[in-house]
Structure 1
Amino acid sequence: MLHNDSELQDCRILVVDDNQANLAFLEQVLDVSGFQNVRTLSEGPETPGVFAEYHPDLLILDLHMPGMDGFEVLEQLRDLTSNFDFVPVLVFTADVASETRRRALSAGASDFLTKPGDVFEIRLRVCNFLRMRLLYKALRAANSELHEDVSKASLELQELHTELVERLALVAEYRDDDTGHHARRVGLVAGMIAEQLGMPPEEVEVVRTSALLHDIGKVGIPDTILLKPGILTPDEIEVIRTHTTIGSKVLSGSQSAFLQAAETIARTHHERWDGKGYPNGLQGEEIPLLGRIVSVADVFDALTSKRTYKEAVGRDEAISIVRSESGKAFDPKVVEAFLSAMQQVDASCKKLGTAA
């Protein structure tokens, strides 16, 4: 988005320096450059209050001032400025020491102007940072409009979101799953187990959708190991097991409740109730419920599906194996919920296709 001179010149600029000559110089440069809303201060302690009242689009700040220096001003402004706001700060100083610059940048400074100051450089820096500020404000306004649109079209966006997740899940399984439905079956079965456990509908949907990404970490496993038709060596088994930690790293750090759930599942769906699983050897209820649910769904589908290294087993045999692992590999309550949901499971697996 381009901004014209009029938009830039309407921006509010606050200049803080205890030296009147510096203030006069900067004020003159900004005035000649066409900036119409410039306010100056010579007292550091006044800055936070004026900043809160004036709402500047750019702050030009001296560092070494009596009473309250520029570092203290930056610290106080950090508390005043919302985490979701961006007001650029140009430090105007004769101090060119590296430590000074590092300290100012750490406190929130955006860039530096070296005193006594070059008129051309000052104009360029001010214009560039004001363009950044205007772009930020435009993006924030667009984001606000987007949130309004989301509230009006939540169902459509949810459907799109689910489709994108399903397609992302295919990235992990397209190499070793001929049907391409493993992730979807695991998600559906996990959701049915969650229902039987009495989870609220919105949480059931989170389980169902986030379970689609349980094997996303397989994107980091070499084909020579993932597609090997024979028995894996101990070293190859260790490599395969890293898909849990790879998946966790891929999905970690998000503020999204869905992606947080997906990260938990990717990391813990191979833990065992008896503590003999991986990657962390968690035991019993140390394993998050999401991981315990998906563990059962994943194993059942793996048992009833043909792979390069094994044949599928029948539905009844798979159920028998899951039941026998209650209290060993699986949470007994989750196994009970799985068995209670078998009629639904059968219908869903038949619809999507399974080797059972």
Structure 2
Amino acid sequence: MTSLSQDGENFDFSSSFTSHPITVLLIDDQPIIAEAIRRMLVTEEDIIFHYISDPTQTLKAATELSPTVILQDLVMPDLDGLTLVRFLRAKDAVTRDIPLIVLSSKEDPQIKAAAFAFGANDYLVKLPDKLEMIARIRYHSRAYINLLQRNEAYKTLQNYLDKLKIEQQKSEDLLLNILPKQIAERLKEGQSTIADSFPNVSVLFADIVGFSKLATRVSPTQLVGMMNEVFSAFDYLADYYQLEKIKTIGDAYMVVAGLPVERSDHAEAIANIALDMQSSIDTINKNSSETFRIRIGINSGPVVAGVIGKKKFLYDLWGDTVNTASRMESHGLPGRIHVTQFTYELLEDKYIFEPRGEIEVKGKGKMYTYFLNDRK
């Protein structure tokens, strides 16, 4: 039987096959015929023989005994043999696929034709020759056992493929938790180096104020639970506004609008998530024993984005736009949204700002910045 190999391991379908001994079920109203056939088969150690005289018990017996071939008399007092053939071949019958050899006292072509038309597999005039009957029993039983094993192999293969599909979906879901969908698709297509330039995006950094002090007051479990609640709320907002979460760094959260799919409203999308982040923190504070405050910094402009790493992929951003957005956060104030002049100019018609004035920014010199307060 064919084996599949996954991760260097062989998957052998035949190892799980159910054993199917050759099992004969005889349906005949004459005990003398049953005894004669039993004696013919008694020396065949690999053949199991069962007999019933009541044809109405056929389905029950077939369910209990799992025959690999049925021998059925065509002439019985209470039930026409051809009617029984049709009954055994009914679409929903457990005997539908079991090989059926009809036994008749007559060599009648018309009866033979009718039996085959109704679904019989073979025809023997009783009492048949011992060697011929045993040969036909083995032939039909082996064919049926092969069918059972093929069906079993198919089912095993289907279960294997279903499990493989589930594992592949888990891997894909995990990859999509790390990388944007478009980037993940490019990696799966075999691109080894992914780096793109985006001329217009907006980058946001959010940082929890006083996180280090908070970490000394609560248990690690409580701390992780609090961080998960905050960042899960931010993740929901990022999905809602169709933004790309880049990463969390300790107590900092980084998200961008305008990549990997470019959008003209990138600044508005970032402004909206920033305002909603503040609202979500207010909601969390109402139900928490601790009071959180966040600093948010935003800048807009060009960036380079790409995937780094071989074992642990990271989709990251580079460029002065990113560095300046980070500076807006670190030079901001608790509970405020700090933006650059360029971002302000993109948003001033639709949002309410408060000028902060000119400040000294590390690595940038003097910059004129603003606080975003609300939507107009």
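Work out the source of 1.45 here, i.e. which of 1, 2 gives that when Cα Rg over 2.2 N^0.38 Å is computed. So the calculation was done on 1.
Structures 1, 2 were compared on distance in nm of label points 7 Å out along Cα→Cβ at positions 130 and 282, and the highest value belongs to 2.
Starting from the value -14000: which structure in 1, 2 was helix-only ellipticity at 222 nm (-39500 (n - 2.57) for each DSSP H run of 4 or more, over all residues; to 500) calculated from? Corresponding structure: 2. Can you say which of 1, 2 returns 5.6 when distance in nm of label points 7 Å out along Cα→Cβ at positions 138 and 330 is computed? Corresponding structure: 1. Computing volume of the Cα convex hull per residue in Å³, for residues 98-305 alone gives 211 for which of 1, 2? Structure of origin is 1.
Bear in mind these aren't lab numbers, they're just calculated from the coordinates by the rules spelled out. Since we're looking at a predicted model, the values are computed, not measured. Cβ atoms are built from the backbone, for glycine too; each structure is taken alone.
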